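Next up: some structures, all given as structure tokens.
Each reported figure results from applying straightforward, stated rules to the coordinates on display, with no laboratory input. Since we're looking at a predicted model, the values are computed, not measured. Cβ atoms are built from the backbone, for glycine too; each structure is taken alone.
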Structure P
Amino acid sequence: MMMKIIDIKQLILVIAFALIVFPAWSEEIKQWQFELAAGAAWQNRNDVRIPGNTGTEFSLKDLAGSGPYPSIRFEGFYHIKGPHGLRLMLAPFEYTESGVLPYDVFFVDKTFNAGTSTEAKYKFNSYRLTYRYKFFVDDRWQWYVGGTLKVRDAEIALTQGTQFANDTDVGVVPLIYLYGDYKINNKWYFIFDMDGLASTQGRAFDMGLKLTYDISRQWYVGGSYRLLEGGADNDNVYNFAWFNYLLLSVGYRN
């Protein structure tokens, strides 16, 4: 298995960009917050047909396996005075695996033969900027709602010997954002968050359940389960995927 997540130079650039987007000057406690999560992802479904109207549908899960695949996720929050806030999320993801197709597959503009070793590459990098608004708060709960602009950097590729075909897709998708956290006690918190939206030609949902523990006022650790589901169905591409994630995280807030 070959897996590319993000190299050290890219991670440094990510953190530097986050420091610019989420300035650290403030008189308020918890004005900004950073969190880095890492763990494993499993694909429960990944069905592909490209072109969407003439290609052969096949399963990347059956070809490449269900995983696990390494996963990383970075989030930064900037709490503007009052109920307003911003969020930056970076989640690069990519794998390359080999398998055997059960039948001939017409993909993009080439036919890939059954019974022959085939390399599959799947990339789905997600970068999101969110505006969020705190609409409810009491002694235990606080809830945010907002809007997210998601930049999708995706690629699906097949290689069989010297034959290669790929389909890339870079675009911006608007999503609805929802976040809530419940204070169990002074140390433990339960958190739900979601970006999602559905239309006639596709959908995208990224939902998570997380439990965190405050080590100090600044530092905390956590564990989470995430579900990423969605895809598109049009003349150019048909691809619907379902990934499950288990992640451990560490965070810092001022």
Structure Q
Amino acid sequence: MATTMNEEAARAVRPLPPSEHIRVEPSPRRVRVRFGTEFVADSTRVLLLLEQGHTPVYYFPREDVRTDLMMTTDRHTTCPYKGEASYWTVRAGDRMAENAVWGYPSPIAERADIAGHVAFYWNAMDAWFEEDDEVFVHARSPYTRVDVLSSSRHVQVVVGGEIIADTRRPRLLFETGLPTRYYIPKLDVRMDLLEPTETQTMCPYKGKAQYWSARIGDRVFPDLVWSYSPPIPECWRIDNLVCFFNERVDEILVDGERQAVSKTPWSLPDS
């Protein structure tokens, strides 16, 4: 499965307030981690660690972890904000995930709150659940909000000099720290100019996205368009709508006014 930089990669580089490098807070959610056929962690007492430059991470009390499935390794790393980390390999049945668990047995004084806790590399495990819903990519931050609003504004998308989308019934998606995204019904898009690609990305707040490239004459604009079909239930209002990278099209017009485009990790190198 091909992948491209998704919105989680961008969100990871957005810092906490300058006064904070790390924030640790209790989460009210029951969180479970499955590896093979075993739930290797199951806790209603997880800590959520938010760190500048990183996606959120769940830390589990060791009492809520299947430590009988963990084997100590000789790997150690040092973080100036947390201390020295130790690592464990997880074995369940005939499956093994090497150095998939880490923890800080003796963290620095400022991070005493994570002593007695361990964390798992998300992709090393097979499935994660918050309560009874499976979640993807990484732990979700309570400080990220996604709002989808119906609109009657006139939105046009221009690519390669062609109006490739023209609608008066867009849905506008507002997501913390990211540009406004315009989701458009396929009937209002020149789908004949789009070619599906193998690229897929995952977002814990929206679901799995599929992509299209746009072909205008002899020019190809790779992975310019995406859609969530279906999105996760919380974002059902963007189901089967398509969205264009603001940063890569010629322009997006809203009620005839060209929209400013901010620099993002998806901007073209010369833009």
Structure R
Amino acid sequence: MFTLRKNIRKIYLDILGRLSSPKDGIHILNGHFIAQHSENSATFFNLLVKLSDSVTFINIQEAAELILNQKIPQKEKLVAFTFDDGFQECYTKIKPSLDHFGIKAAFFINPNFIDGDNAYIDNFLKNVVFLNGYKKPMDWIQINTLKNEGHVIGAHTMDHLRLNISENEQLDYQIRQCKNYLEQKLGEECQYFAYPYGRLADISAEAISMSTEIFRYNFTQSNYRKYLSFDNKFINRRHFEGNWPVDHVKFFLKTKS
């Protein structure tokens, strides 16, 4: 049944995607990797090539500022990128394609995944982000290289914890201490935060209050048809992955309010 629904969805997106054109405005695409299992980096590069025919890529810093200041272009189709969790292929496979187009993205990372031993990484993949395959995290040298080359390194909690909780001590560790730890590792202020899982129900009022107090740029995901959520404090992103067909991506870029 699952396979049937998946095939029907693919056919639906194949057809409607060919008829879709990205809407004017700013779109932030958020991914994690090229594919759950190993895939050649050319897959993501080819997606960018095809997508560049109908949109203009911009840096995440510019996109965030335009959205927060509500300066949305009316006659341009602009796309920026973010990537969550800190998988090594963000550096080894995704970064080279971004470099080719001169795109600066945001990489939201979980420090305990980066520093984790084999047992932590195995649990993180299987029980936290629910991957079928094995993926290594980036290391701090790679993360600092991204930062030094103009990409944004953002906080994604220490452990990819769902933040629909109110306990101040746990929130402080996952949010505030994540910011402090990243600043220690990167030698600069961390201004960007994206909470894990990204649905509106995955973050509590207490977590919203804490994150907006200490981060300038806060990101959510599931409300992507709107630019901002939570009293205009969180910027919305649209999920994609690096192996999606370009027509599927275009379908989800056709709507923006």
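Determine which structure produced the value 1.4 for distance in nm of label points 7 Å out along Cα→Cβ at positions 121 and 241, calculated from the coordinates; the candidates are P, Q, R.
P
Give the label, chosen from P, Q, R, of the structure having the highest value of relative contact order in percent (Cα under 8 Å, 6 or more apart).
Structure R comes out on top.
Out of P, Q, R, which has the highest value for mean projected area of the Cα convex hull in nm², for residues 33-112 alone?
P
Computing distance in nm of label points 7 Å out along Cα→Cβ at positions 89 and 129 for each of P, Q, R, which one ends up highest?
Q
Rank structures P, Q, R by distance in nm of label points 7 Å out along Cα→Cβ at positions 73 and 209 and report only the one at the top, that is, the highest.
R
One of P, Q, R was used to compute P(r) over Cα pairs in 10 Å bins from 0, in percent, and the answer was 7, 29, 32, 19, 10, 3, 0. Which one was it?
P
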